[in-house]
Each structure stands twice: as structure tokens, then as C-alpha cells.
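Structures for review follow.
None of the figures in this text is laboratory data; all of them are computed from the coordinates on show. What you are looking at is a predicted structure, and each value in this text was computed from that prediction instead of being measured. Cβ atoms are built from the backbone, for glycine too; each structure is taken alone.
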Structure 1
Amino acid sequence: MSQIIQSEAYVNFPPTQAELPYDDGIPMESQRHKMQMDLLIDTFSTWLEQREDGYASGNMFVYFSLAQLKNQDFRGPDFFAVLGVPKGERRSWVVWEEGRGPDVVIELLSPTTAATDKNEKKLIYQNQMRVSDYFWFDPFNPDDWAGFSLQHGVYQPIAPDEENHLVSQALGLLLLHWQGSYKGVETTWLRWATLEGELLPTMEEQERQRTEQERQRTEQERQRAERVESQLQQTARNLLQSGMTVEQVAKITGFSAAEIAQLSN
């Protein structure tokens, strides 16, 4: 028994996310890049609200091998998502803790990162992280975008559909170009949508939808109450015309004698 205890004392366990660096101090390339990342995470998060599992983040370290600890040059993806994992906050994504790597990664291109994103990082996601779907997008040049699906260990291009959408089979969602305003900036954004082409809403859009739905519900109830009131008034008039007394009509309709008297004028 003492020999077993002695041998276990020398076991080196991999570091946890609490022990690993989680901030490289390098900001996003531009405000547009930061906003695009936020838009992808924001809309994906509203989709995750409908699920019991899943995680999404961006611009944070993803540790997939202990060898990374020797080289801090590799930054985390601009956006990544993982399904089949518990929800909750992470400092970084540590594959040996979580039991799996990202299902989808998106890199936002810039003049200083495009070559790395399209070559070096693509090979890392293909050969080392085994990310099912990889996409890139240039926030300042929306036509420069592409998607790749891991097939037998090798990335194959994802062909756009007839509406120029790229489908992520790993998530059951699609990516599309959306011309609109986000945080006051009008441009072409990359957005998540359902396979039917319905945009996943931002949290702000979702709240506006809920407010509008509540307004419509309140208006429908008001109109329904007015119709019922109008029908009761007509019923009261008909009963009065048939010869019933005010008291009899009041008992049937629930109106007061004063209200019925006004109807009879």
C-alpha cells in the first residue's frame, strides 16, 4: 500500500484552466472586428438559450495539447462553439478538461492575419484540433469568406447554396451576409441563421420581439374585450325592444340599470 501511495505522488497532472494563461493582452484588430465577434456570440447565445448544453466564446485561448505551453504565439479563435458540454463560464477552453474541442471555429480576417488564418491556423484546426467546420470572414471585405468541413481528416470547401449561404452541418445552422445596423454601424455583417434562413436574433432584438409580441397580445385582448362589450350592448338593446324591463336585462347582461338606461336613449 505504501508503494502505491509513493508512486502516485510523482504523477504529473495536466494544468487546469485556473492554472493556464487566459489573456494574451492583444486586442482585436479593430472595433469592427470586435463588434463582428460580439454579433456572432450574441446571436449564437440566444440560440443556446433553447438548449440545455453548449458553449460559445471568442478571442480566448483554446488549449488542445500540452505542447502549446511552450509557445504562446498561437491565439485563440475569434469565435468558437462547442455542443454537448455543460453551460457555464470558462477562463479558457482546455480540451483535456472538457473532453472535446470546438465543433466550429470562425476567424475574422485582417491584412495582418489573413495569411495565417488561411494557412497555418487552418492546418492547426484540421490536423491538431480536428474542428468539424472552419470558416473565415473579412469584416471589411465581405466577399472574402469561405467555409470548410472536415471529411476523413481533411478540410473540404463548403459550397454556398443558391442564396449564398454557408451551412454548418456540425451545428445545424447557416452563416449568411446581412446588410443592417449593429451597435450603430451600418454594413454587411456575418450572421447565424436557421437552416430555413431565419436570423438568430441578438439579445436586444429578442427583447424587442418579446415587447412587440406583448404589445400585440395586449391589443388583441383589448379588441376582443371591445367586441364582447359591443355584442352585450346589442343584446341588451334587443332585449329591451322585446319588452323586457331594465331590471331583467341588467340581470341577464350584467350591466347596471344606469348603463342600460343609456343604451335605451
Structure 2
Amino acid sequence: MNIQGQAAIVTGGASGLGEATARLLAARGAKVAVFDRNAEGAQRVASEIGGIACPCDITDEASASAAIAQAAAAHGPARLLMNVAGIGSAKRIVQRDGSPAPLADFTRVVNVNLIGGYNMARLFAAQCAAQPALEDGERGVILFTASVAAFDGQVGQEAYSASKAGLVGMTLPMARDLAQHGIRVCTIAPGLFATPLMNELPETVQQSLAASIPFPPRLGKPSEFAELACHIATNVHLNGEVIRLDGALRMAPR
């Protein structure tokens, strides 16, 4: 798909990997709608890239539907959905005091990362499938953001790993499901990236994490994630695939 002139939705677009993706899509001529629960951050990014801010809770059907309608009213129905929004968690199943990990924590992470991603995909796909076909019969592209934790989950990452593994497991069947409508589905599984969350860690910890990456021995750049996201959008034969973007990193148990 030629990104130029296409309407795009980026969830989690107010910061980190989502912000980088929104900025690169806009630089390549897309009409970008920045979806995020952080309304102020979404507005900041949208105003800087000439897009539209759509405050949105991806786990809520009414909120997501309203945001998609808002984006379509401004830019026309979207052809690109970049699902980047997500949250993390690290809690051992048995806590230090011997109590079980809170079920609410597991539920919250899965609800945002997996169910929220599916919610956005289904709403986007229904709208996109009604649009005229482009070259090769293509109508749209859905991108999910998983994590290397889907494969190499560390101690305490049960909720996070399960939610990201769910996205990995959903990629191929969704691609097969939506093939009849000309909508492709792919997933990126990033490793350790220099995001705002990572930057909150002490510099020594960041350096230690970077040194664990075989090559290049540094944290990934959000721009590198954005470049791959845009390539997936433009390469019509990429479909049903999960791509690790991690510098050959394999996470240790701890």
C-alpha cells in the first residue's frame, strides 16, 4: 500500500513507539489520527504532525467506536491501523508475604494488551472492509505490537507475556479471516527499546540491559520500530507474520 494520502490510526500514539510511528506515517504523507488515553499527549503529537487527536480507551467499545468515527469524519475511513498501545506488569504469582498475585492485575494487563487490541481490530476491519479495493485487491493493514516476552517471558511476567502471546497467536488466524476482504495482519515483537518507560530506569540499568543485546549492543530506537511498521504497510506480500525486532536478544529468566 502506498502510505501517501491514506488515513491511519495509531493507538498509543502519544508517546514511545506509537509516537514514532505516528510521526513517520505523517512524514510519508498519511493522514494520522492519534489515539491515546492521554488526551494532552495525543493533542501535542497530533498538532505537531498535522493530524487529529482522538482520546480513546481501546478496551471500551463505545469509546473506541466514537474515536474511529471521529477519525473517519476528519480523514475518511482508515486504511491503516497501528495497534501500539499497551501496558506492562511484573508480579510474581506468589508474593513475598505468601499471598497470591492479585487477579485484577492479570485481568487489567490482558484487557488492555489483548482484548483492547482485538477490539480496535474488529471495529477497524468492519469499516475498512466496506471500502473500495486498492491495487492487488488490498483494502487495509492491521499491525499489532507484541513483545519478545511473548516467547521469552521473564519471572513475574505472566500477565504481560500471556497478553503478548495472545496477539502473536491471533495474527495468523486473523490474517486468514480477513484475507477475503483484502486486509493484511502482521505483528512486530520488539525487544528492549528506548521508550519513556525505559528512560525512567537508572542509567546503569539501561546500560546493563543494552549490553545484553548481541548486536547492535544498544537499546532499540523508536524510529527503527516505526520504519518496520511502515515497511509492513507498504509490502503487500507481508501477511500473517510475526517479526521479532530485537537485535538477536533472547531474554534470560531474570
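Of the structures labelled 1, 2, which one yields -11000 when helix-only ellipticity at 222 nm (-39500 (n - 2.57) for each DSSP H run of 4 or more, over all residues; to 500) is computed from its coordinates?
Details: 1: -11000; 2: -13000.
Label of the source structure: 1.
Given a value of 2.9 for distance in nm of label points 7 Å out along Cα→Cβ at positions 47 and 167, point me to the structure among 1, 2 it was derived from. Before the final figure, lay out the partial values.
Values: 1: 1.4; 2: 2.9.
Label of the originating structure: 2.
Suppose you compute relative contact order in percent (Cα under 8 Å, 6 or more apart) for every structure in 1, 2: which one lands on 13? List each step's numbers first, then the result.
On the way: 1: 13; 2: 20.
Comparing all candidates, it corresponds to 1.
Quick one: mean count of other Cβ atoms within 10 Å over residues 103-110 came out at 23.9 when computed from one of 1, 2, so which one is it?
Values: 1: 23.9; 2: 14.8.
Clearly, the read-out refers to 1.
Here Cα extents along the principal axes in Å was calculated and came to 101, 61, 36; which of the structures 1, 2 was it taken from? Numbers along the way, then the final one.
On the way: 1: 101, 61, 36; 2: 56, 37, 36.
Traced to structure 1.
Compute FRET efficiency 1/(1 + (r/R0)^6) of positions 119 and 223 (r between Cβ atoms, R0 = 25 Å, to 0.05) for each of 1, 2 and report the one that scores greatest.
On the way: 1: 0.00; 2: 0.35.
Max of FRET efficiency 1/(1 + (r/R0)^6) of positions 119 and 223 (r between Cβ atoms, R0 = 25 Å, to 0.05): 2.
Thinking of 1, 2, which structure, once mean count of other Cβ atoms within 10 Å over residues 31-38 is computed, gives back 26.9?
2
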